1. Quick one: helix-only ellipticity at 222 nm (-39500 (n - 2.57) for each DSSP H run of 4 or more, over all residues; to 500) came out at -13000 when computed from one of P, Q, R, so which one is it?
2. For distance in nm of label points 7 Å out along Cα→Cβ at positions 65 and 81, which structure out of P, Q, R has the highest calculated value?
3. Once Kirkwood radius over Cα pairs in Å is calculated for all of P, Q, R, which comes out largest?
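None of the figures in this text is laboratory data; all of them are computed from the coordinates on show. Everything numeric in this text was worked out from a predicted model, so none of it was measured. Cβ atoms are built from the backbone, for glycine too; each structure is taken alone.
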Structure P
Amino acid sequence: MPKSGIYGFSGKFRWLSNFADCEVELDGVIYPTTENAYQAAKFAPPLRPPFIHFTPGEAKKAGANTMAQRADWYEVNLDIMKDLNRQKFSQEPYKTLLLNTDGLFIEETNTWGDTFWGVCMGNGENHLGRILMEIRDELLRDEAVNVENKTERN
């Protein structure tokens, strides 16, 4: 029996998707979504400018060009995804929406075969879902500390 949770980032959970509109910064440049910034991060800065103007789908397609990818990509990609999503979920309404999922398992269920970031047909590592749950836990801890500090001051 599946855990109580969110399975897939569509419909009312579309905001969890990296395609959701949300400005994030990568090396001093603002991108319109975490997907755009993530895909741009695969390349040296001189090759990144078009990613600012792409739709998230176009960015994903352009990012599939592995010939031009930076050599250390598979050493840094998880940290980059985590940083970009930390930025996204530090902003409203995303922060509150994520906090409101407290206790729910988050899985990036998909039908396109992505078993690294998500789960397809029951198989996958669900790295994106795990990152989002980690960020949520960080936000919850921060909220608890803020409440505790406020209580101590009163």
Structure Q
Amino acid sequence: METKQMTVTSPAFESEGSIPSKYTCDGEEINPALHIADIPAEAITLALIMEDPDAPKGIFDHWIVWNIDPIANIPENSRPGISGKNSAGKTGYHGPCPPNGEHRYFIYVFALDADIDLPAGADKVALRDAMEGHIIGQGSLMGVYGRNR
């Protein structure tokens, strides 16, 4: 099955642009609003993974969510689906907070042809395993953030 390309944007920042501090540990630490275009008509649900590949100890998971209604807009400061465990050991959104330099933050959105049967608090590995064979659309948005010290 072919995976359709979706477009993920945010009114808060441009693709590859700076993430405003409002969405980081230096601000309100709330999730930015997201807009998802070109969601496949047959999508049952969406899943979202936000990660920082530049973290000192390897990829840091900032936001893991699944069973999001397949709608085009995820509001700012929301819990759009079932929250998984991030690398901070908590559920929900964990804003960018790089210990040094400027880091890249990738928000991946997946359209799925089935609901995900996982308990709240499951991790990214469990989500990726559960999504296997069900991804019918995919898109991403990357933003950068560096702390002013």
Structure R
Amino acid sequence: MKVILKREVEPLGFEGDIVAVANGYARNYLIPKGFALEATSQNVKLMETQRKKIEIRRLKAKEDAEKVKERIGDVVVTIIQKAGEEGRLYGSVTTMDIAAGLEKQGIAIERRKIVLDKPIKSLGDFDVPVRIHPEVTASIKVTVTPEE
């Protein structure tokens, strides 16, 4: 089934894109959640008239993402955790912990945008990528220190 995306859907595409997806995915998830419209000829014409507005929104979002990238370029997030003798953490540092550390410094970033392949389970310094926009990726430094 072909659908027109009303907003960015991570694995599929951007707002205004026409993509082919499974019927059930479109009927049961994308359309009811308001992420997409069925690609009828009337809806395609409607999206073509809104194409300029969509492009302007995309450019503005990218510019905003570039500004956020500049702000967080020098940020160091320090997280204090309980650790064992060999520097292994009793728990782990997750994207939620990193997002909370950024929030304390006045930078609000959704935890879903922080790309962490696996949770951090040891002490030290780590470079963590943050995907602010599909075309803009920043890197923040995360320092994990032991609890005194």
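1. Details: P: -13000; Q: -1500; R: -9000.
Of the structures listed, the value fits P.
2. Once distance in nm of label points 7 Å out along Cα→Cβ at positions 65 and 81 is tallied for P, Q, R, the winner is R.
3. Working: P: 16.5; Q: 15.3; R: 17.9.
The structure with the largest value is R.
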